[in-house]
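Every number in this text was worked out from the coordinates using simple rules, so none of it is lab data. As the structure is a prediction and not an experimental result, all values here were calculated from the model. Cβ atoms are built from the backbone, for glycine too; each structure is taken alone.
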Structure I
Amino acid sequence: MASTPQQIEFAENPMGNGWVYKGKQLIAEVSYDLQVFHNLTYNKTSVNIVVTGKIKAINRPDILWGVEQLTLRLSDKRKLDFMCVDFTPECNIASVSDFYL
């Protein structure tokens, strides 16, 4: 297991290229670097899974990320629903959803 600078261990670190969708509409092809954390406690609230990371548009460098829920399709065919929490040219993401097919 690897860890973040805060020394919280993450269970998985998916990286690669994928696609971001809004509903069924393809928004952008992206590169992603994610950290997956399991069984965290924040302010006495337990969370089964937290996914954080960055995605960067490959084919649309001028994309304007919004605040709506989006779906990332990873290269291994898993999907993750997420929201952008920072709108630099890259999208910093956060999700408390698990991966699904």
Structure II
Amino acid sequence: MSGFQDAKLWLVGHVHLAKDALHIYVALILFFGSMMIWRWKPGQWQPWLIVLAAAIAGEAWDIRDTIAYERTVYWAANWKDIWNTMFWPSAILLLARLTPIFRRTG
């Protein structure tokens, strides 16, 4: 098993969350963390793109490990992980762009 897979299993075991929940937490940490570091706004595409790049890289690594250990790749599960990771950053981006919810008033 790769170090990446070991780290994910360690996290799952120590924070007592399902892998699906970890996708959401990591996505939001990357999304809001990148906004804090680079002073981006929720309606800008850059934080969303950071999360997308991380989601695709993580799934590519999962697929590589699956193939390396001669297991069956379940493409639907990999797609679900990307969708699960991108849901809230996408929702926040759309809310910030299409509604006044993130705009300052006064």
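Per-structure values
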| item | result |
| --- | --- |
| Test item: distance in nm of label points 7 Å out along Cα→Cβ at positions 39 and 71 calculated as 4.5, pick one of I, II | II |
| helix-only ellipticity at 222 nm (-39500 (n - 2.57) for each DSSP H run of 4 or more, over all residues; to 500) derived as 0 - corresponding label from I, II | I |
| Test item: relative contact order in percent (Cα under 8 Å, 6 or more apart) calculated as 33, pick one of I, II | II |
